[in-house]
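FYI, it's all coordinate maths here, none of it is from the lab. Just so you know, these numbers come straight off a predicted model, no measurement behind them.
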Structure P
Amino acid sequence: MPVISFAKNQAPITVEAGANLMKSLLEAGLPVASSCKGDGICAKCRVLIVTGAENLSQINPREQVLRDRLRIPREARISCQTGVLGDVTVDASYW
């Protein structure tokens with residue numbers, strides 16, 4: 001089972017393979033910024049991928065549109081549009 005680790009003082013969490021990153025973070029009690037509640041519209045739920053980007057789902061068309069429009073850097077992902085397939089380390093400015 002994949003492990004989501006954190007760059008800062010959070011305990012790692014274990015999730016099912018393919019779990020949605022945003023939902024997993026929320027279920028673990030971590031705040032995730034969002035005004036669209038995970039509908040892939042606002043992109044506020046973006047997180048920095050410190051390591052393990054290769055262990056995440058591919059960028060889907062909805063995420064790509066947001067990335068292009070908002071010029072989101074390569075090392076960040078829209079958490080509501082991202083599946084966790086393997087171990088990853090993430091960070092967010094508000095944690």
Structure Q
Amino acid sequence: MLLLLLAVVGAIAVVAAGYGGSLAPAVPDRSPRGRLPAGTVDRAAIDGLRFSVGLRGYRMDEVDDVLDRLATELEARDALIAELEQQRTSREV
């Protein structure tokens with residue numbers, strides 16, 4: 001009985017030391033679909049977003065990056081709309 005116990009403890013020690021082989025490479029915990037593609041943002045790009053799940057919900061860094069990018073895109077579109085409206089009103093006068 002003692003020999004069996006020593007054999008089990010020895011096997012556990014060998015595996016714990018890393019001599020029993022290694023695990024498969026870890027899969028990244030981030031979704032490649034948690035980022036917006038380069039270029040203009042359209043409805044399809046937003047519909048295709050899928051964030052990785054973190055400890056207490058979605059990964060905040062992925063969500064923050066997307067929100068920053070959307071804010072930048074909205075500011076650029078607002079500026080373009082304002083410029084086009086200004087050009088239209090200057091032509092009407």
Structure R
Amino acid sequence: MPVTSIQVSEETKRELLEYASNLQAKLGRKVSFDDAIRTSLREKKSVEEARQKFDSLYGSLSKGIKKEFWRDLENTKKADRNATEKKASSYS
């Protein structure tokens with residue numbers, strides 16, 4: 001596979017490194033930046049597909065309610081992730 005260089009800011013590089021590190025811990029194997037970017041793009045696509053399915057099921061909801069729903073879902077996921085990380089750190 002041909003290799004291409006891309007330019008990113010230091011902040012983006014730091015965030016990508018953090019994402020790749022978390023992914024590596026989750027998968028239990030070494031993860032390249034390419035793996036991390038592809039995984040992130042797949043996750044984004046999955047979220048978009050889930051939103052489309054939601055819209056097809058609950059399309060009659062007003063946009064404000066949909067935005068509130070997705071915000072609440074993201075907050076719930078974040079709280080679950082934080083609780084899991086806190087629980088995991090208590091074992092170290």
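0.92 is what came out when Rg/Rh (Cα atoms, Kirkwood Rh) was calculated for one structure; which of P, Q, R is it?
Details: P: 0.92; Q: 1.48; R: 1.06.
For Rg/Rh (Cα atoms, Kirkwood Rh), the value 0.92 is produced by structure P.
-27000 is what came out when helix-only ellipticity at 222 nm (-39500 (n - 2.57) for each DSSP H run of 4 or more, over all residues; to 500) was calculated for one structure; which of P, Q, R is it? Display every interim value, and only then the final one.
On the way: P: -5000; Q: -19000; R: -27000.
It traces back to R.
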